[in-house]
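Below, each structure is written out as C-alpha cells.
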Structure I
Amino acid sequence: MAWEELGSTVAKSAPALGAALGGPAGAAVGGLIAAAFGVDRNAAAVAEAVANDPEAAVKLREVELRHAEVLAELMTQRYLGELADVQHARTTHRDSQMPAVLTIALFLLVVGLIAALMYQPTPESNSEVIYLVTGQIIGAFATAIAYWLGSSRGSAEKQRALETRQ
C-alpha cells in the first residue's frame, strides 16, 4: 500500500492530514501517524493500525491538530508547486499552436456530439456509453478553456501569491 492510498482513508477523519499524505511529504506525514499509533513507519502497518483501532479517528484528529502548522506549510508548498507547474505549461506553450489546435478540435467535437445527440436517436443499449463519453469530452473541453482563460478569479489571486513569494 502507498501513502497516497492511505490518504483517502485518513482524510475522512483528518482532512489536512490525509491531503498531506498524498503529497511529496507523504512518508514524513506517515511517520507522524505511525508514531501516534505505535507502529512501523510504512504505509501497510499504518493502514492496518488505522483500520483496527476503534479510536483511530480521534488519534488522527489529534495528530492533525498537533501538527497543524507543519501541515499547512506542506500544503502551501504542494499548492505552490502545482501552481508553478501550470504557469510553466502556459509559458512553454505560449508560442505553440498545439494547445489552440486541441481546443478548437475539442470545440468541434463537442458541437458535433451535441448535434448528434439532438438529431439522432440514441440506441438504448449504448446510451450509457454515449453519455459517459460525451461527459468526458465536455470535461476535457472545459479543461482546455480553463487553460486559456484561467479557472477563476482565484487563479489570478493564486498567481499573485506565487509571484510575491518568489
Structure II
Amino acid sequence: MNLVRSLYDRWQSRLHEVTAFGVIGGVNFLLDLLLFNLFYGVFGIPSLTARGFATVLSASSSYFMNKHWTFRGRNDNDRRREVILFIVFSAAGLLIQWGFLGMFKFVLGLDNIFWANLGNIMGVAVAMFFRFWAFSKFVFLQAPPAEETAEREKEPTPV
C-alpha cells in the first residue's frame, strides 16, 4: 500500500509540473508567435532572425513564470547556475526551432508566412518537450530531502 501511495505522491507532483509548464508554454507560445509574426510579417525581418528575437523575449518571460510557478518548490540555492543552464537549454531549443524553419525555407524552398508559421509551430512543439525534460532534470533541481538538509546544518563549516 505504501508503494501505491508513494507512486501517487510522485506522479501528483509531476502532473502539477507538466500542467503548469503546459499553461506557461501556451502563454509564451502565443507571445512567441505574436512576436515572430510581428518581426517577420510586419517589420520584414528575415525569418531566422525574427525567430531568434521572438525566442529571446518569450524565453525570458518563460524563465520567470516557470521559476515562480512550475518549479517553485525546487531548490534555488545557485541562481547563477540555474540561469546559465536555462539560457543554454533555451538556446538548444532555439536551434531545434531554427532547424524546422530552415528545413522549410532552405531544403523545401517554401519561404512565405504560411510555411514559416508551420515550421515555427512544429519547431516550438518539439523544443517544448526538450525544454521540459532539460529544465526539470538540470535547471530547476529538486530540493534535498529534509533529513539531508538537517544533517548538513549540523556539520561544522570549514574555516
Structure III
Amino acid sequence: MPEAIKTYVRLVDRFNRVIGRIVMWSIFAMMAVLLWSSISKTFFMPSQWTLEMAQFMMTGYFLLGGAYALQLDSHVRMDLLYGRWTPRTRAIVDAVTVFMLFTYLIFLLIGGVSSTSYALKYGETSYSSWAPYMAPVKIVMVIGIFLTFLQTTSIFFKDLATAIGRPIR
C-alpha cells in the first residue's frame, strides 16, 4: 500500500480512537441527567428538559461512538460462515461488501446535511414544551456520520491490504 494510504489509516484510526474514548465517558453525564430527572420528579417539580436532553446525549453517544465501534470490530455481525473463513477470505468479502455501507453512509450524510442546513436556516426547534434548537444535535449527527464514513474507508484500505497479502499494521 502507498505510504499516503497508510498515513490516512493511522490518522483516522488514532482520531476516532480518541473521540470514541472521550465519548464513552459521556455515559456518566447521561446518567446524571436521568438521575436529576428522577430526583426532580420525586421531590420537586418535574424538569421539562431532562428526558429530551438525555435523548440528545444518547444520539451523540451512539453516532460519535459508531466509528470507534467499527474500529474495534465490536458491531453485530452474522457469523454463519464468516467465522470459519481465513483472515484473507474475510478481508476479500469485507472489501467487496463495504460498498453497501458506503452507499448507506452517503445517503445518511446527504440527508443529515440537508436536515442540518434546514435547522440552521429556519431556527428549527423541537415540538416539546422545552423547545430546544435542533441544529446542535443535527450537527453532532452529521459529524458522527462523517467520522463513521472515514473509519469505513480506513477499514476498506486495511481489508484491501490484507486481501493482497500486505496487511497494514
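Coordinate-derived values only; no laboratory data. No experiment lies behind these values; they were computed from the predicted model shown. Cβ atoms are built from the backbone, for glycine too; each structure is taken alone.
The table that follows gives values for the structure above.
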| read-out | value |
| --- | --- |
| Winner on mean count of other Cβ atoms within 10 Å over residues 47-54 once structures I, II, III are ranked, highest first | II |
| For Cα extents along the principal axes in Å, for residues 87-134 alone computed as 45, 17, 11, the structure of I, II, III it came from | I |
| Which of I, II, III yields 33 [relative contact order in percent (Cα under 8 Å, 6 or more apart), calculated] | III |
